[in-house]
Structure 1
Amino acid sequence: MSRKKKITIVYDESSLDISSELELAFNGKMDPRVKAALEDTSATAVIEQVEAVAEALVETGHNVSTIITSSDINQLINKLHDEKPDLVFNFCESIEGNSYQEMNVAGLYELLRVRYTGSGPLTLGSCLNKVRTKEILNFHKVNVPSFRVFNSPDEVARKKLNFPVIAKPIHEDASIGITNSSVIYDRDRLQVLLTEMIKKFAQPILVEQYVEGREFNVAIVGNEELVALPVSEIDFSTMPEGYHHIVSYEAKWMPDSVEYKSTVPVCPAKISQRQQQKIQHTAIRAYEAMGCRDYARVDMRVDKSGRVYVLEVNPNPDLSPNGSGFARSANSFGWTYGQLINNIVESAFKRRLD
């Protein structure tokens, strides 16, 4: 970039605030001291991410400001009008904790003709819906686990299933609703679980083939020229007997849990060059099929025969400098944190403003 730019970071305080998810996951019965500690951690993570990105941009000479969103959308519109940024670094994942509004905020940038980082409204909305993601990937012949959608536990008797399966709410993020008991081996247990989940989450439940094997993810940066960063693996080798090798809610959010301590990220993954190329190629195909822009992360599992299955595509993933898989992958590739952030910015500026 020949001229230093004015960049505004837009974020919502609840983008990594998991308080509402804690209430849902534990039905309000969680120890208040544990809940408060997790809330504090999540709030700190939001600020850490914003401050780190701002610092990286300032170090390269950009003029940086921040905006916190709220339900008063006019306030966001007015601030963007006053500041007239060359680019918005978009960290807004919800409005007032409602993740369905994430795509609408991106749509607002589109209407205002404001350039911003990351994926557009259609991609954000599609990736938030696990079933829609699988349908799109299926159409593009990207392998996904076979799946069924259940609106009622009574449907269990009528639908063909190959066990084991794993059950997930279709509209939740951050592994909400996924526990060790989510992996099911028979119809009776599935019917019981679906009864509980449909009542609890008030939404359809995705039931998909449980892929026995290794779990990987690939961070991707770019648009016309894509850079697939080194493959990262979730190492389950220390998971005790009786625990499934999955990234459950506890594994993501409960530092004192067995699951959290037994899901160790390893980057670069200890795999052959051929395996790495196969996994990265699958990730790129998924990235392109979902219409991702600038940066995203693709989560996959590889079965014992070596077949790669895409589990999820995550546009605008966490970019925290300490602890995020994306930053870890960039570091393994040889990029500093500042280079990662500025490469994302460069990608956004190179795109045509539709």
Structure 2
Amino acid sequence: MLAATYTQGKGFAITDVPKPEIHADELLVRVHATAICGTDVKIVRNGSRRAKDGQRLVLGHEFVGTIEAVGSGVTGYKTGMRIGVAPNFGCGRCEACKLNMANMCADYSAFGIDMDGSHTGFVRVPAAVIAQGNIAVLPENVAWDQAALAEPLSCVLNGQNSVDLKAGESVAVYGAGPMGLLHVALGAARGANPIVVADTNAERLGKAKEVGATVTVDSSRESVPERVKEATGGRGLDIVFTAVSVAQIVPEALQLLAPFGRICLFAGLLKGKSEVTLDANLIHYRNLVVTGTTGGCNADYRAAMDLIVSGRVDVRLVISHVMPMSKMGDAYELALAGKGLKIVMRGE
């Protein structure tokens, strides 16, 4: 079966891989929709920080599908069942795992990160994934393409929960890529107002307006602090999300906050380029909260899927391309060129 693979230390390839075989305590899932994530692009360019040297990975961790086969020792699942799978699972023993936050486990594993993922026809689901509750059964009324975005939305939900976003609070999002747009969509659904979005791409800023932004700023031409000042009557913002991997924006983003404001450093930065200088007095005298999040836990995944199923968050505007799995090479070419937004590949 066709697959997008990365071999640690050797590089990316679109190639054929064998259909997985499962053990008695595992499931086999037929992939119906799987999206390309910024993490997949990072792995292609820089390698996986969790894979072993020489290890070949099938990429992809944002996926939904139907159960193709059920191991003889597995109960509660049957063939044909529509499911989504939260991609991170932990050691099961540490404090993070005891809190059901496998995304924070120091020894976590994930599809497409250190084990074979979903950019192919079938995925083997290990026993630990089943045991830790990563599987969400999907209703018939949710479209595959939209359901595949539950995983990135779960990361956004985790980020917004970390700063306790409430209705009526003012928000800024740096970056109008797929994750930034999901922050806008979720923020709008939660009643944030105004929502300011900064980016340098006019097309993406236009999309931000469609998704729910009230103010857009071309940061290559305009001052973000000045536009925020106008939008908030000089008060400043309650919350800022950095959804783009640019270290230089972090000190500026901090300055946008009103007293008691919160900032979530949502986007990770490249190794060796993550050090920034922050004004400690600004944090001190304004009683600011600075935090960050990575990934999402199973509860975030289920909550995100519920938001999509209910229609409270319409992820369709974030999907720019839906392509058959046979066009996987073209899909990756678009993603690696930074074209489009969320690219979803459909199983055939």
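Can you tell which of 1, 2 yields 0.80 when FRET efficiency 1/(1 + (r/R0)^6) of positions 185 and 337 (r between Cβ atoms, R0 = 30 Å, to 0.05) is derived from it?
Checking each candidate, the match is 2.
As an exercise: helix-only ellipticity at 222 nm (-39500 (n - 2.57) for each DSSP H run of 4 or more, over all residues; to 500), calculated from one structure in 1, 2, equals -12000. Which structure is it?
Of the structures listed, the value fits 1.
Could you tell me which structure in 1, 2 was used to calculate distance in nm of label points 7 Å out along Cα→Cβ at positions 9 and 209 as 4.2?
Source structure: 1.
Ranked on FRET efficiency 1/(1 + (r/R0)^6) of positions 65 and 305 (r between Cβ atoms, R0 = 25 Å, to 0.05), which label among 1, 2 comes first with the largest value?
The structure with the largest value is 2.
Quick note: the coordinates plus some simple rules give every number you see, no bench work behind them. Predicted model, so just to flag it, every value in this text is computed and none were measured. Cβ atoms are built from the backbone, for glycine too; each structure is taken alone.
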